[in-house]
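S.K.: These notes open a run of structures that come right after.
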Structure 1
Amino acid sequence: MREFTITDESGRLDQVLAAKYPEFSRSLIKKMLTSSNILVNDEVKKPRYMVKNGDRISLTEPEPEKIELVAQDIPLTIVYEDDDVLVVNKPAGMVVHPAPGHPDHTLVNALLYHSPLSQINGTLRPGIVHRIDRDTSGLLMVAKNDQAHRSLSKQLKDKTTTREYIALVHGVIKEAQGTIDAPLDRSPKDRKKQAVVAGGRRAVTHFTVLQRFTAYTLVKCRLETGRTHQIRVHMKYIGHPVAGDPVYGPKKTLAGPGQFLHAAKLGFTHPVTGQRLNFQADLPDYFKQVLDQLDKSADNE
């Protein structure tokens, strides 16, 4: 149990708690308040309760959600497979591996039903060498054994893999190409987000303009590093957030299953044969349809 007494703090209870405990999300704090895990002077209070000097706050952390990893018969789009590696084309909307809030129906659940996987990443992320966000579509490499996993992980670390994304972003980018070299870390304002933060981990994204529309630009992004939400945060940082992004984009944006971001190209050296393998995945239909609509709008102006 954690306890503290209100002295200099002021404002709503949920806001005070969010500032005091940045490791907890706002939604978890609200859940703990309604489930009596957080008490004020031994009483349950609403999130909007205005704290007073002398209030004694006690917080009991809930038991972590237990996740049992199960194999599930979920259709997969397999681009390549042999005894060591898999390359899948993940649809937007599918979570890569189980986590609190997403205990099943993930890519890992589907992969387990299909094939044995490496065990280096532990019980909840077998086979997963790198991830793409739930609402990002595209290519992902998967290790079927530990030897392959070690090789692919080293290639990522040594920056010898090829990872190219197609993104539709807000605004018209004037430059033909550019490089964003800006360190990323957890946002000090919202711990669930990433942000450009001085002293964060180095992150480098190279972009090339593919097509300009009236109010949007289609770009190719090549990752030099692979930080969480890297392209989404970097494009927002230069004033061109990814269209459809519910976290880093504007409220007024294009309708879709999530951000218009697609992992289009993936290349790596086979961990056993040493052969260079390169793969490409077409844009999803909804992505193509939006581009067609933007094309027609531009032609009518």
Structure 2
Amino acid sequence: MAWSVGFSLLAAFLFAAAAALQHRAARRAVGCATGPVESAGLIRRLLRDPVWLTGWAVNLAGFMTQAVALHLGSTGLVQPLLVSQLVFTILLGTVGTGRRPARDDLLGGTAVSAGLALLFTVPGAVPPEGEPSRPRLFLAALLAAPLIAVLARGATLRTGTVRAVLLGACAGLMFAGSAVLIKLTTADLVHRGVAATAVDWPGYALAGTTLLGLLLEQKAFAAGSLPAAMTAMTMTNPVASYLLAVLAFHTHPPRTASAFAAVSVSAVLITAGVAALSRSPAAAARSGTPRR
């Protein structure tokens, strides 16, 4: 478990660093516009931007680190820890500015840390490791697809922060699905070999969900505030991953009063912490947008 936690935190840091780089490039690519951006044109401009390419390389390193963490632990363990990437985003937002984290930043980081500590120290709060059920995964995909479609459609009708939040939530759902598919693909590679993995569907589904998630992420960054987009992704990903761990891995939700209370209080603490961090002036400085 300790190794899984360590790799999860490292992945969170790398994702935060990648987000800061890619957000800067995405905002520059659209000239700070807040309306809808044509996807193909945006991607062409980003592929010519060395800052975005550096962010992509860092993001790839984070993806590989996450895969190691997921191989060593369950999605219910790894994905909630990725909430800490918003804390790292705030810390990175102070680099080179001469600023210290504000009081709200410290309170938000403390709340997130306390929520995660509570979640992982109370027995039964985190769903245990379980065997994946592919039929249940298909059911989860059928339930998630219309939700993603509705959120994406809503994003096309809005601008600014609301658009960033809706697209960020879509990206968070896609990344939660990718986490499950990473676990299936890694298990195929380790236990069945490359040849068997090449003819199995999870690897191809992983490529599709990851690419779509990255596109939605870039559009969320281009739409407005980095804190708004990061908050939506940061909260949607672990919640969806937690539900997927219960639904698709033949495991069980919290069964004792203490475990249920730990999950509930952790959710409140993490949500409050993320809300405080999302309003951080350090994050606003990093994103190049005013504090909201």
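Where a number appears in this text, it was derived from the coordinates with a stated rule and is not lab data. None of these values were measured; they are calculated from a predicted model.
S.K.: With helix-only ellipticity at 222 nm (-39500 (n - 2.57) for each DSSP H run of 4 or more, over all residues; to 500) coming out at -27000, pick the structure among 1, 2 it was computed from.
M.R.: The structure behind it is 2.
S.K.: Also, I was wondering about something else. Have a look at 1, 2 and say which one yields 38, 27, 18 for semi-axes √(5λ) of the Cα gyration tensor in Å, as calculated.
M.R.: Structure of origin is 1.
S.K.: Given a computed value of 14 for relative contact order in percent (Cα under 8 Å, 6 or more apart), which structure among 1, 2 does it belong to?
M.R.: Working: 1: 14; 2: 30.
Label of the originating structure: 1.
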